[in-house]
1. A value of 0.3 was computed for distance in nm of label points 7 Å out along Cα→Cβ at positions 199 and 215; which of I, II is the source structure?
2. As an exercise: mean count of other Cβ atoms within 10 Å over residues 135-142, calculated from one structure in I, II, equals 12.5. Which structure is it?
3. For structures I, II, which has the highest computed value of distance in nm of label points 7 Å out along Cα→Cβ at positions 7 and 23?
4. Which one of I, II has helix-only ellipticity at 222 nm (-39500 (n - 2.57) for each DSSP H run of 4 or more, over all residues; to 500), as calculated from the coordinates, equal to -14000?
5. Work out distance in nm of label points 7 Å out along Cα→Cβ at positions 15 and 167 for each of structures I, II, then name the structure with the largest result.
6. In terms of relative contact order in percent (Cα under 8 Å, 6 or more apart), which of structures I, II is highest?
7. Using percent of Cα pairs over 22 Å apart as the calculated read-out, with 63 as its value, let me know the right label among I, II.
8. Given that mean count of other Cβ atoms within 10 Å over residues 31-38, derived from a single structure, equals 19.8, which label among I, II identifies that structure?
Structure I
Amino acid sequence: MNIFGIIKELYTGKDNLIAHLGIFSLVGIMSIALNEVISVFTGNTLYAVFTVPSNCEVVIFSMLAIMIFIFFIGYMYKFVHDSYETEFTSLSSISMNCFTSFIKVFPVMFVWGLYLGLMLFIGFVLFGTKNIEFYVYLGFLFILLPFISMVFVKFAKDFKYSKNIFNPLILAEFMRKTFVQVFLFLLQFVAIGILVSIINVFLLSISMDGHTRTEQLILLLSIICVISYVQQVLNLAYYKGLTEIIKKTGV
């Protein structure tokens, strides 16, 4: 599974440009909304884009950011659903249906979140936090994360609830049939993630080059928008890769 090929297709697919513009616009709105909220809780150490928001405006900006965040989760699984129907990577259209996708997948995410929280609690009870065994156990849970993501990907194929989707033993089946493919794919993903992180650090350092706080804020928000947009693209590539692994292995 070639993640670079997937990313290339994300930009060359039919009508993908319109979807990218929509994603970038929503990321920009979310970044500004979060900045307005943070400017209040940091004592305005970060300048507000407009004026320091009132309590009512903080609630509005917070709700706006949360709604866009929920939209992106729904969009990701709508994209996964559409990816099952085509070999070529075409981005899903920006629509209100993304909220419907989120509502459908939320119960699955909630249950698996409980499973993960329970496993973390068991590790804490058995080993505590001062023993090396606890961190080895955390490493094991970390290894499970991509296979838990595959549960969501499998569910998004038809958005139909089944006992298998909520069965923790499904992870054993995924690991048995796809471990090598997932491992090789993750190596590529981590490599490109490290490269992007280095670029992000460099870009954030540039934001401090402005002569005034206003210039610094404009640079910072612009760079945060770009970083957040790139993160969304990488998320889509990651889930597209997992989708292709499931399709090819038939799990």
Structure II
Amino acid sequence: MKDKPDNLLLRRGVRVLDALAGAHGPLRFGQVQKLLAPISPSSVASVLGTLRETGVVRKRADGGYALSERVRFWARGAQRRPSLEAIARPHMARLSGELQATVILFAFCGETMQCLHSELDPASPSLARPGSALPARLDVIGSIFIGDWLARGRDEELLRLLRFDPARHRRALVDRILARARREGYMYDEAVFYAGSHRFSVPIRCGAETPGILGLGCTAQRLKEKGFKKRMLTALKQTAERIAEELTL
């Protein structure tokens, strides 16, 4: 299914805003075109024009594009409230110590997943480096909870977004992972993406929004321990719920 024109414009606009937020300086027209490729110059002009009209992007005298003061005002307002990372850190440390497992926190930023924090257990797999930004791919922990594709049963669109490659992973196995996540509320990748690394993740939900993903990694040996999987999933879900509650206070 193709995006409607308004949806496509919105998605492109968000990608431009993400890029501007992470850039060390303004972006030129050609850089934006390369970011959104394949796209015509007229479509790039339409995206940038709309962002300027809404006051979130400004064009500098040198021709470069940068975030406007309006966006910076929003950011300052958001900083007055405790961040997702600040709220999650003590909960993650407690969970990691209790389960002796690596615990990780991701946030969605457009179609990118930003690793905000990690509590690393020496005997457990390392999941991602804090501060790293990864494209939302099927092999990134918790990626299937992006947007509302999973809840709405729009698996084909979700897998296209997550760059599913049938040459690398069996579709029947991926379908099982998606079905379990939809039915039981957690993702378990069965160590198919990274050998020896069993990864679980749950969404941190605040109403209709999913500001973050809480993930956990352990070895096959830990999963063989009697009662560990059930205890771990219960603790992982409860921790995500506590973080969500504090976020909405």
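Throughout, read-outs are computed from the coordinates displayed, never taken from laboratory work. Quick caveat: nothing in here was measured; it's all calculated off a predicted structure. Cβ atoms are built from the backbone, for glycine too; each structure is taken alone.
1. Numbers: I: 2.6; II: 0.3.
Comparing all candidates, it corresponds to II.
2. Details: I: 12.5; II: 20.5.
For mean count of other Cβ atoms within 10 Å over residues 135-142, the value 12.5 is produced by structure I.
3. Values: I: 1.2; II: 2.8.
Result for distance in nm of label points 7 Å out along Cα→Cβ at positions 7 and 23 over I, II: largest is II.
4. Details: I: -27500; II: -14000.
Computing helix-only ellipticity at 222 nm (-39500 (n - 2.57) for each DSSP H run of 4 or more, over all residues; to 500) on every structure in I, II gives -14000 only for II.
5. I
6. Numbers: I: 29; II: 15.
Once relative contact order in percent (Cα under 8 Å, 6 or more apart) is worked out for each structure, I has the highest.
7. Numbers: I: 63; II: 59.
Only one of I, II returns 63 for percent of Cα pairs over 22 Å apart, namely I.
8. Working: I: 19.8; II: 14.8.
Structure of origin is I.
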